[in-house]
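Enquirer: Read through the structures below before going on.
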Structure P
Amino acid sequence: MYRLYAWKLTGSLATEAALAEAGAAFEIVPVNIHDGEQHTEAFGRINPRRQLPALRLPDGSVMTEGAAMLLHIADAFPEARLAPPPGSPARAQHDRWLLFMAVNVYEGELRKLGPQRYCDDPACAESVKSAAFAYVERHYRLLDDAIGEGPYLFGTDFTVFDIYVWMLAQWMDAGWLARSCPKVKRLADTVAARPKVAPVHAYHFG
């Protein structure tokens with residue numbers, strides 16, 4: 001059984017949805033970030049970065065980094081068809097866009113949320129935050145241009161990439177997405193309505 005170290009509204013929710021879509025047996029281990037449980041020595045032994053999510057695999061090993069977890073789940077449950085076949089041109093594009101969102105948009109969201117952590121001078125925090133908003137929006141527009149007829153990145157083929165975008169899109173202003181990136185908004189809304197994702201969505205965002 002998988003053990004997902006998680007908390008509501010954190011980056012763990014994409015992994016939670018992917019495990020549900022894969023039909024994996026898993027349990028959630030709550031790590032209360034409001035009480036600082038991620039900074040304890042006990043959790044530090046699970047993830048030295050003291051950051052959610054963390055995922056204990058059935059063999060007892062632990063992995064971190066949400067995007068990597070999604071790729072692992074897709075490959076561990078091939079019958080769920082949550083990513084194109086490894087080594088295929090479609091998989092290359094899938095992984096490209098997944099990492100594009102992870103290193104640009106997810107990181108940009110962290111700068112929006114905690115700009116003071118990205119500068120030595122507290123007076124610079126608002127500037128960091130403002131720049132992060134522009135940076136994230138630019139990358140959403142690039143993704144929107146790359147999405148075709150949809151509703152997903154690969155047309156009607158649903159992947160863990162779409163789960164990741166669904167999660168990230170919840171942290172954006174819905175009105176801005178609808179106006180500026182309608183294909184991204186459509187993708188996120190379609191994922192949210194999937195039978196196995198809908199309960200996760202309702203718990204975190206309902």
Structure Q
Amino acid sequence: MKKYHIKKKNGDEVLVRNIYCIGRNYSAHIKELKNTTPKEPFFFQKSLPALNTTNRIYLSKNEEIQYEVEVVLLIGKNGTSASIKDSMSFVSGYTIGIDLTKRNYQTQLKNDKLPWLLSKSFLGSAVVSDFTEQTIEEDFWLNLNDKKKQKGNSKQMIFSFAEQIHFLSNKIPLIEGDLIFTGTPEGVGPLKVGDKIEIGFGDITLNKLSVLD
């Protein structure tokens with residue numbers, strides 16, 4: 001059975017167990033997709049085959065794939081957060097990733113009041129860079145063909161990292177190796193074959209990706 005790992009900057013590998021993603025966590029992104037603001041955090045999952053640690057994105061034919069840049073947390077221990085104050089003790093790494101989305105399919109599922117899983121969890125749709133222990137406090141960003149398309153900061157989140165961890169872990173106990181995609185700012189958009197993507201935070205570029213067919 002294939003096992004899925006991510007890397008830390010020091011070269012260590014970590015076995016990934018679950019991939020969780022929060023929805024609608026930036027007000028401007030909620031507005032651009034004409035969604036409603038949630039009263040509490042809500043999450044969906046991506047499958048392990050969605051994990052993408054390469055510098056390549058492959059497009060599915062006849063489907064609109066959109067990028068969503070996000071801060072991603074690596075969970076470093078098992079358990080349930082007892083309080084908001086202790087929640088960040090679960091985090092052992094940070095990086096920038098991309099939640100790839102089949103947007104038209106997601107819209108269809110939403111209209112039919114069905115789960116988003118199949119529009120979010122396809123092969124290679126959870127792009128992550130190497131993880132660092134450095135907290136990402138600067139603006140994080142995505143450039144598409146040398147143009148800034150998304151820029152955000154965790155201070156703009158509706159639900160903070162700590163609030164997400166506390167809420168989620170009290171619904172589903174966390175496991176060492178879990179990943180949490182923490183939400184995307186405004187500026188999401190479609191990809192096409194030949195596009196070049198850069199993602200990072202502050203003045204640090206973490207990954208350069210090519211979009212292929």
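Enquirer: Matching task: -3500 is the computed value of helix-only ellipticity at 222 nm (-39500 (n - 2.57) for each DSSP H run of 4 or more, over all residues; to 500). Pick the structure from P, Q.
Expert: It traces back to Q.
Enquirer: Taking distance in nm of label points 7 Å out along Cα→Cβ at positions 15 and 191 as the criterion, which structure among P, Q has the greatest value?
Expert: Working: P: 1.6; Q: 2.9.
That would be structure Q.
Enquirer: Also, quick follow-up: A value of 1.8 was derived for distance in nm of label points 7 Å out along Cα→Cβ at positions 135 and 183; which structure in P, Q was it taken from?
Expert: Answer by label: Q.
Enquirer: Same structure again: Could you tell me which structure in P, Q was used to calculate distance in nm of label points 7 Å out along Cα→Cβ at positions 119 and 143 as 3.1?
Expert: For distance in nm of label points 7 Å out along Cα→Cβ at positions 119 and 143, the value 3.1 is produced by structure Q.
Enquirer: Taking relative contact order in percent (Cα under 8 Å, 6 or more apart) as the criterion, which structure among P, Q has the greatest value?
Expert: On the way: P: 20; Q: 32.
That would be structure Q.
Enquirer: Of the structures P, Q, report the one carrying the highest value of FRET efficiency 1/(1 + (r/R0)^6) of positions 63 and 87 (r between Cβ atoms, R0 = 35 Å, to 0.05).
Expert: Details: P: 0.95; Q: 0.45.
Between P, Q, the highest calculated value is found for P.
Enquirer: Where is mean count of other Cβ atoms within 10 Å over residues 31-38 largest, in which of P, Q?
Expert: Comparing P, Q by mean count of other Cβ atoms within 10 Å over residues 31-38, the maximum is at P.
Enquirer: With distance in nm of label points 7 Å out along Cα→Cβ at positions 111 and 175 computed per structure, which member of P, Q shows the largest figure?
Expert: Result for distance in nm of label points 7 Å out along Cα→Cβ at positions 111 and 175 over P, Q: largest is Q.
No lab work stands behind these numbers, since they all come straight from the coordinates. The structure presented is a predicted model; accordingly, all values stated were derived computationally and were not measured. Cβ atoms are built from the backbone, for glycine too; each structure is taken alone.
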